[in-house]
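Since every read-out is calculated from the coordinates, none of them should be taken as a lab result. Given the structure is predicted, the values throughout are model-derived calculations rather than measurements. Cβ atoms are built from the backbone, for glycine too; each structure is taken alone.
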Structure P
Amino acid sequence: MKQKPKLAVYKFASCDGCQLSLLDCEDELLAIAGEVEIANFPEASRAVQGGPYDVTLVEGSVTTPHDAKRIQEVRKLSKVIVTIGACATAGGIQALRNFSDVKDFISIVYAKPEYIDTLETSTAIADHIPVDFELRGCPINKQQLLELICAFLNGRRPNIHQHSVCVECKQRGTVCVMVSQGTMCLGPVTQAGCNAICPSYNRGCYGCFGPKETPNTSSLSSWLKEGGKSNPELIRVFRGFNAYAEDFRKESEAHDE
């Protein structure tokens, strides 16, 4: 009898939303369970099997010395590692700490700061180990996750679009909120994956899926400035869920007075 590929899911600093996207697959999850052996997924089961694992999904950023050591062990146990979500691929919303001194936050939040053992920065998994594939989103798109798992089972590269959210707006017939209303929107520089949810409700894109391939962030900023947006507004819009993704980070720093 052919042995099923082993699938593992690990969590680092995150909200668990991307793991919940896997559980939200519902009926599809039953089909996945029939094709792979879910060997390590604490969010779904207390039963844990040891590695090595054929594919490992990693959610969350590295924020503590313990995280930095643990991710090295996960890499050793895994043939293929896929990072899922903004925290794992760009450091997440917690990477806002990277623009300041984390010690200032610790002293404000915790009554006993001396008990806190943390790193100066929150960083993506790829900053610590080689990663085989990144699945963007805050949270990830469950259909993209299913495509990724199916691609792995069939030995092919995942078919994940890398065009901008603007393409999704056009596909669903949504009127551009920037052009029609002057709304701040990261759609032109953000990777597709959400089906342009926010613009379809007359809100600007928040950049949940991170920078698209070769984004022209400076051009977008120039256009927004012509529309009356200030430097603090530009900094705020680029420092969201993917604040420490390289293209967004550099653009926000360019306007940091």
Structure Q
Amino acid sequence: MHNAAFAAAGLDAVFVALPVPPADLATVIGALAATGALGASVTVPHKEAVLAACTRLDPLAVRVGAVNCVVFDGGAIVGHNTDASGFVDGLAEAGIAAAGRAVVLGGGGAARAVAVGLGDAGAEVVVVARRPAAVTWCPARPWAELPGLLAGAAVLVDSTSAGLDADTDLALADAVPLERLPATAAVATLIYHRRTVLIERAAARGLATSDGAGMLLHQGARAFTLWTGIPAPLEAMRAALQPGRP
């Protein structure tokens, strides 16, 4: 995606994947800064740990408690979070408004980014978790309250990792009473490599849906602009993510 963007923008740059052991994270970030790199994308398990390697943090990254994009600005290592806004961008592209009550499933870092993005966009965010007491960044609600919370909700977002595994994917879908959602509601997930059971069932009920591909694209587009200072070539990036598209 990013190499397609660099090519489309005529920039002499390349995006490469670097496997980084947790113990070496600060060393690698420092080395990248010293070599004059534009920046870096940061993924699990480093999104929270990399905060300590940054010399400056964007306010949004502080609020989310995670960094997924690093910019090397002279001698500064600046941490950003583009996940929160990228998620809302993806919803908007799917025609889903971040307004009204938004029920977010999960209490981890992904849920926190989604909750911040939705809240900033104007939604009334309610976080529901299996272990609400373990969620320290907001007052989470127990799963038993989910049916009542879905009644009148505008958006349901699965921010859990359940969709990554076939068994947990089905178990999550079985545990979510989609029938309680209004016909005008939308259902979203952060999983982008396939359609989850929850998304399939929501679509079958005629609800609007959005998978994680939109978030992946738009968080990347925001990162590209942070690194380069120019608008991201969105269509080139989209085509790279969907090589089979006509």
Structure R
Amino acid sequence: MAPDQAGGTLVEPKNSDCPWDDFDSHSYYTHNYGVLRDEDRKIIEQVRDFFAGIRDVYNARGLDVGTGPNLYPALAMLPLCKEITLWEHSRANVEWLQNEVRGHSPTWNPFWEVLTEKGRYQSVGDSRQALARRAKVHKGSIFDLPRAEWDVGTMFFVADSITSSKQEFTRAISKFVGALRPGAPFAIAFMENSTGYQAGNQLFPAIRVDEGIARRKLEPYAPDVIVSHIDSDGLLRDGYSGMILAHGRLRK
């Protein structure tokens, strides 16, 4: 938070107030994904089962928004996609991703192993080679996404973790779903009731989201969206009460 010009009152930062280009990608990656946590395992299992059951989407164009130092949403889309755009705003994260997708760290092997418990993922073969061939990193804001260009999409811990503005949170969701084509399968994850988070020595804002809020924001676009709560073991950090996963298909 920062003092406003009226003198003394603290105001909540919007997306443009944050130092995204200086995001400490390595610190965030190491802390959040250095090991496969139980919370992420549960999310991966649900997303895996959902995407593995999609039979009318293949050789698709996939979109992962706000990728940051997190490859597992893109890995989860591999069986459906011939190409995947990693749409990332932070310069630091873009540089990290450009290096990582060329041949990702063995750290991601346990994440991939959970995915390959479903046969459709086994057909991908070497995830390192597949991601290196199919993924491309694009530097851009979520608010600049074009409309209706992608066939399947993911957005993990983004809309609720880039601003303290409820209006920007709502707009971020709208821009993500608007970038997908009608009927597109999608998966979105939120930190539940997040009060903000840290990357290195920098603090970043968040919006408090619960299952009800997630459902109300997504049902206008996907009436059959499935929203579920993922329990937290409390070991990742303070300031949140769990995770929320929403997945479904957009209205045709």
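Overview of values
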read-out: FRET efficiency 1/(1 + (r/R0)^6) of positions 57 and 185 (r between Cβ atoms, R0 = 35 Å, to 0.05) - highest-scoring structure of P, Q, R; value: R
read-out: Which of P, Q, R leads on FRET efficiency 1/(1 + (r/R0)^6) of positions 97 and 169 (r between Cβ atoms, R0 = 25 Å, to 0.05), largest value; value: R
read-out: If Kirkwood radius over Cα pairs in Å is computed and equals 18.2, the structure in P, Q, R; value: R
read-out: Ranking P, Q, R by distance in nm of label points 7 Å out along Cα→Cβ at positions 33 and 209, the structure that comes out highest; value: Q
